[in-house]
Structure 1
């Protein structure tokens with residue numbers, strides 16, 4: 001480019017300071033300084049007067065250098081799956097603005113809300129400009145970023161090219177609130193900035209933990225829980241995920257279902273009771289309001305306990321007989337106890353039982369009648 005003095009100015013005195021302004025030039029495509037401008041002065045006959053940039057100390061001032069990277073044309077990110085705290089695959093699509101020279105790098109700053117593996121060496125990176133399975137990537141805890149090395153080992157990438165990136169090993173955040181944005185920066189192999197984006201790359205969980213599914217408008221209200229083996233809170237109950245069902249409910253297919261009426265605790269089915277509500281008594285796996293005659297309802301344990309032998313039926317206690325087991329020798333009931341025969345002189349046998357002597361009798365004829373006193 002040749003510049004001439006303005007009309008009316010035919011010389012510049014020795015020692016005079018002067019400046020040259022050039023417009024409409026574009027900055028370099030990275031923050032790497034350009035090669036120096038070559039500046040020389042010639043006279044009106046085009047003979048060389050001096051070459052300013054022959055002075056090596058001035059060369060570094062005769063360059064163009066961008067101080068900030070340019071903005072990427074486009075950026076988009078998705079996470080799959082979206083369940084809270086789950087390991088997720090991060091997929092990004094970027095469109096570069098400037099050419100990426102051979103063996104460029106790409107830095108991805110990870111939002112602090114996303115989980116990292118205990119061993120960050122487990123983080124894996126992939127980019128479609130790299131011809132092999134996994135591009136080398138290093139994680140820095142200092143700024144929570146991944147650096148992908150040598151993403152284009154064989155050729156430069158022209159501006160306007162779409163890049164697809166995958167990051168494996170990160171975990172979704174605990175709530176459905178969107179994370180901060182990923183920050184992406186492309187760099188030359190010697191570390192100069194090219195393009196960047198610091199916004200618009202946010203990811204979110206579909207629900208608050210521990211919900212596995214939820215309404216869009218209420219992420220903390222669970223519709224389904226994680227029922228996989230080893231899950232911390234696998235049981236769904238009333239919009240919540242629990243590690244065990246509350247009283248009066250049992251677990252079936254990951255859902256807490258209600259036990260039958262009267263059942264305080266049940267298992268496997270609503271009818272398989274293990275414990276009853278107060279005022280009810282457990283017989284087998286069923287809760288009853290009244291125990292059968294062959295059992296006595298014990299309020300402390302809420303169970304129907306069988307009458308003690310030789311009682312057939314009982315009341316008030318398992319040992320207070322109301323009838324006797326006729327298959328045993330002690331088949332005669334007298335004063336709520338069972339005997340082999342009716343006690344003589346104070347009772348009379350009657351239809352398999354014992355009738356007590358008339359209250360006016362002290363003793364009576366056991367072979368005849370309870371009213372036949374033998375003493376008073």
Structure 2
């Protein structure tokens with residue numbers, strides 16, 4: 001008699017602090033709406049008696065989490081009766097424009113499964129081990145904005161992230177070390193696009209006559225995707241978020257107009273750190289006294305003129321979290337959105353301060369708790385939970 005093994009898919013919400021797993025909850029099939037996820041979030045906050053002290057929530061940028069009306073965080077705010085600081089993972093935001101650029105350059109044919117593609121570039125990356133092909137004399141493509149990583153950052157990288165960095169350096173110089181060339185990348189999966197870029201770089205070093213579209217994609221990877229990824233890894237705090245948005249605007253200027261036009265749509269959608277409540281946090285934490293003064297004066301003005309504010313609010317008075325229109329001509333990060341205080345909302349993490357306490361930041365930067373701007377610690381916890389479930393089920 002043949003035994004039939006039943007497969008069951010189980011979804012989880014995983015909760016962490018900046019470094020450690022806290023707990024997780026099981027989401028029943030069909031219950032993964034923003035309203036239900038918001039309820040799970042609030043239940044967990046209350047389970048740990050944190051409803052009075054919680055002030056910041058970190059998540060990825062999927063619509064079910066970030067929808068301004070019925071996304072998870074908005075629903076949790078309504079249930080808690082207070083606004084929260086939204087920290088939406090910038091590493092996930094970096095993947096969105098890259099995915100659409102790849103699809104465009106691959107013929108716009110999309111995907112055909114969880115790890116397969118319909119276009120020629122995608123197919124070439126998923127048919128066999130790209131690293132096993134012999135490296136050729138390839139034309140270097142510069143990565144002028146690739147940051148130099150500290151030992152602390154390098155030690156925090158996954159194997160695929162470290163290999164991505166090494167391949168980007170190799171393509172920049174035209175010199176591929178043998179110890180890098182022999183390494184096998186992680187599997188490509190549409191939920192994890194970093195390995196697509198890594199495999200694309202590997203494939204480029206094995207292709208003596210790359211197509212024009214392949215070269216255009218590698219140019220984007222070298223000049224935008226990889227520098228942004230590692231810049232965001234280095235500058236990974238809540239107060240870095242608005243500066244990282246500005247960095248992305250600058251990196252995009254290296255690209256031809258057709259690539260810029262594709263990328264801009266998705267950079268705009270994911271510009272969660274451009275909202276005034278996140279921009280003001282970055283400014284309050286600045287060493288530059290003139291920038292702090294602008295932020296302090298802005299918050300005082302917001303408080304004085306709240307009744308004349310143009311910020312959309314719920315019936316209970318909570319602001320709706322809507323990503324503002326980016327200023328693509330910004331010359332520094334404080335200009336990434338138009339500076340109109342009628343459209344500004346105060347950061348939730350400053351609402352506990354009186355006007356006099358806010359004015360203290362004229363003379364000293366505001367201390368920002370260790371709130372991250374990317375969610376890799378959550379991904380590690382997700383993997384831990386997934387591995388535990390597989391072990392339990394067998």
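Any read-out appearing in this document is the output of simple, stated calculations on the displayed coordinates, not a laboratory observation. Note that this is a predicted model, so its numbers are computed, not measured. Cβ atoms are built from the backbone, for glycine too; each structure is taken alone.
With Rg/Rh (Cα atoms, Kirkwood Rh), for residues 86-293 alone coming out at 0.98, pick the structure among 1, 2 it was computed from.
Considering all the candidates, the number was obtained from 2.
Tell me which structure, out of 1, 2, gives 9 once relative contact order in percent (Cα under 8 Å, 6 or more apart) is calculated.
1
Can you tell which of 1, 2 yields 168 when volume of the Cα convex hull per residue in Å³ is derived from it?
The correct label is 2.
Can you say which of 1, 2 returns 0 when helix-only ellipticity at 222 nm (-39500 (n - 2.57) for each DSSP H run of 4 or more, over all residues; to 500) is computed?
That value comes from structure 1.
Can you rank 1, 2 by distance in nm of label points 7 Å out along Cα→Cβ at positions 46 and 70 and just name the one with the largest value?
1
Using FRET efficiency 1/(1 + (r/R0)^6) of positions 118 and 326 (r between Cβ atoms, R0 = 30 Å, to 0.05), single out the structure from 1, 2 with the greatest value.
Sorting by FRET efficiency 1/(1 + (r/R0)^6) of positions 118 and 326 (r between Cβ atoms, R0 = 30 Å, to 0.05) in descending order puts 2 first.
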